[in-house]
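Visitor: Each structure below is given as structure tokens.
Values quoted throughout were computed directly from the atomic coordinates according to the rules given, and no laboratory measurement underlies them. Predicted, not measured: the structure shown is a model, and the values here were computed from it. Cβ atoms are built from the backbone, for glycine too; each structure is taken alone.
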Structure I
Amino acid sequence: MTAEPLVDVHSHFVTPRYVEAAIAAGHRDPDGMPAWPSWNVREHLGLMDRAGIGTALLSVSSPGTHFGDDAAARALTREVNEFAAGHVRDHPGRFGHFANLPLPDVDGALAELAYALDTLGSDGVAVETNAHGRYLADPAFEPVWAELDRRRAVVFVHPTSPPAHEAVSLGLPRPLLEFIFDSARAATDLLLTGTAARYPGIAWIFPHGGGALPLLADRLELFRTAFGPDAPPVRERLAEFWFDLAGTPFPRQVPALTAAVGTARLLYGSDSCWTPAPAVLRQVASIDAAGPQWRTLTTANARRLFPRLAR
């Protein structure tokens, strides 16, 4: 029996121009990682075929596309978004695209999301857990969320280095720990400020199984009354988010995640090209070893979130 093809909602690319701009801005060791990865479409499609991935949704990972100058960020963001959209056109059915936004530049983000969704046909947008230290519930970002809510858009929230990471990262690559906690912080920020509730049309995706969030669900519920006793239980609100399985989903993380949020909004994610191909294949093998239902489940959920994939 042929295995159900996976839909990879967490798949990255880089371009030489993007890496050059990031290094020029001081990101020579991005988020404390030892080097930048490389990417080309032939190798990516080859990995997808080996792993049984039918479609991959491309996005730019941390550190994003805004390096301090609004005009430069708008130009770079447009460039990488058009690059990804070109591969979606050139390889029908194999790729989708989350358009990056140049936050914290709100006007630039509004212009780019309109261009990406209306002209490029992007499947949603990608933002980071914080934009130069400003988290997603910052009041300045409300116009962006209002427009995405109006469009009933998908927002992929990728972790990045937190403010003052130098003091807490112990000199280790920030994806090891800080990304995991920054995802939990960003999701909690959206929940406890009421931002997610104000914009119910947005489908928020949190990668890496929500990071530390599933283990903190009971603690957030314990403190819930301090932020509004009339708010729905935390578990109900967490279950309105979507989560991908990038990282190390089995044997421990997925049981904690499903106990907290159920399975109706679980998606597959590889985190390539930042995760090397051999590690992606090992991760897929661990998912398949847990049972064929995970391919079927995550793919069905993805097709429900992205109806064009069902066609």
Structure II
Amino acid sequence: MNSKLKVPYTDYLESFVNYLTLERNFSPNTLQSYTHDLERYLFSLQERKKEIAAVTADDIRQFVHELSGTGLEPRTLARNISAIRSLHRFLLAEKIVSVNAAAHLRQPKPSKALPEVLTHDETFRLLDEPLSDRQNSKFMLRDKAVLEFLYATGVRVSELVSIEQNSCYLEEGFVRVFGKGSKERLVPVGGEAVRWIRRYQQELRPSLTGPDSADHLFLNARGGRLSRMSVFNIVRGCSISAGITRQISPHTLRHTFATHLLEGGADLRAVQEMLGHSSILATQVYTHIDRSFLREVHKTFHPRG
């Protein structure tokens, strides 16, 4: 909790976070983001000596305008707005305020930019990079297994670092993943990823284990669970040394996973299930990329293309 935030604003935030945790079953990552966003919002009210019951729609719009001027990504700004709207709905339901000042607060128009996707050549260069002489790392097997796992399953980085060994059914070629809202799904794992995961488990993981290892699949140098930032550094470092000039992240491999499946003819609903999207609308963004691919194929190979 922000140490500069004082009562009663801390009480509002604590009650709201407890509500999201116990009744709405928000994921730890979403809770952390909402808490950070609302600490900033409530601190601005505190600085202006604005009591929560006296907040108006104009006050909130002014805060959002100032926030947008800081250069936040549209998605982050949208999350801030969502957090503020949810907070004021909660305060109204709890009779802390008599009017929902955020009732008509609008979300910014979503960006139409398509996700960054690697080509097949870039993907295979990235996946092979941990084995190159340029890396020469004692964590080669782990990093290789991490990259293969990301591309083979399309999991989110938060899901990857939470994977436990007892959730991996490698003989059957599946892994049990706990996604947003603790929703569980089974995701196929291809043979190449299985091979490298097994090598990592047999040849490296035993030497990394320590008191904090538990059953986590991917471990850091101290034997604890690999962090999201460490996975980001693995992906970013290997992409740079592999000569990929675009800035990519673990999420790029998720986008690439979905796009390459659709390019190969996979059913959209099957991809939705593997990605853990609650709505197929979230998956349909990849069909735009797929259509671009199909148009290029048609143009290249059709006699009248």
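Visitor: Matching task: 19 is the computed value of relative contact order in percent (Cα under 8 Å, 6 or more apart). Pick the structure from I, II. Write out the running numbers ahead of the final one.
Guide: Working: I: 19; II: 15.
Matching structure: I.
Visitor: Comparing FRET efficiency 1/(1 + (r/R0)^6) of positions 124 and 204 (r between Cβ atoms, R0 = 25 Å, to 0.05) across I, II, which structure shows the greatest value?
Guide: Values: I: 1.00; II: 0.65.
If we compare FRET efficiency 1/(1 + (r/R0)^6) of positions 124 and 204 (r between Cβ atoms, R0 = 25 Å, to 0.05) over I, II, the biggest value is for I.
Visitor: helix-only ellipticity at 222 nm (-39500 (n - 2.57) for each DSSP H run of 4 or more, over all residues; to 500) was computed and gave -17000; which structure, I, II, did it come from? It would help to have the intermediate numbers written out before the result.
Guide: On the way: I: -12500; II: -17000.
Structure II accounts for this read-out.
Visitor: While we're looking at this one, here's another question. For mean count of other Cβ atoms within 10 Å over residues 60-67, the calculated result is 15.8, so let me know which of I, II that is. The partial results should precede the final answer.
Guide: Numbers: I: 22.4; II: 15.8.
Only structure II yields this read-out.
Visitor: Another question, if that's okay. When you work out distance in nm of label points 7 Å out along Cα→Cβ at positions 116 and 252 for each of the structures I, II, which one comes out largest?
Guide: Numbers: I: 3.4; II: 0.4.
The structure with the largest value is I.
Visitor: Taking mean projected area of the Cα convex hull in nm² from the coordinates of each of I, II, which one would give 20.0?
Guide: It was calculated from structure II.
Visitor: If mean count of other Cβ atoms within 10 Å over residues 244-251 comes out at 20.4 when worked out from the coordinates, which of I, II was used? Don't skip to the answer; put the middle values down first.
Guide: Numbers: I: 20.4; II: 15.2.
Attributed to the structure labelled I.
Visitor: Who wins on mean count of other Cβ atoms within 10 Å over residues 44-51 among I, II, i.e. which is largest? Spell out each step's value before the answer.
Guide: Numbers: I: 18.1; II: 13.5.
With respect to mean count of other Cβ atoms within 10 Å over residues 44-51, the highest-scoring structure among I, II is I.
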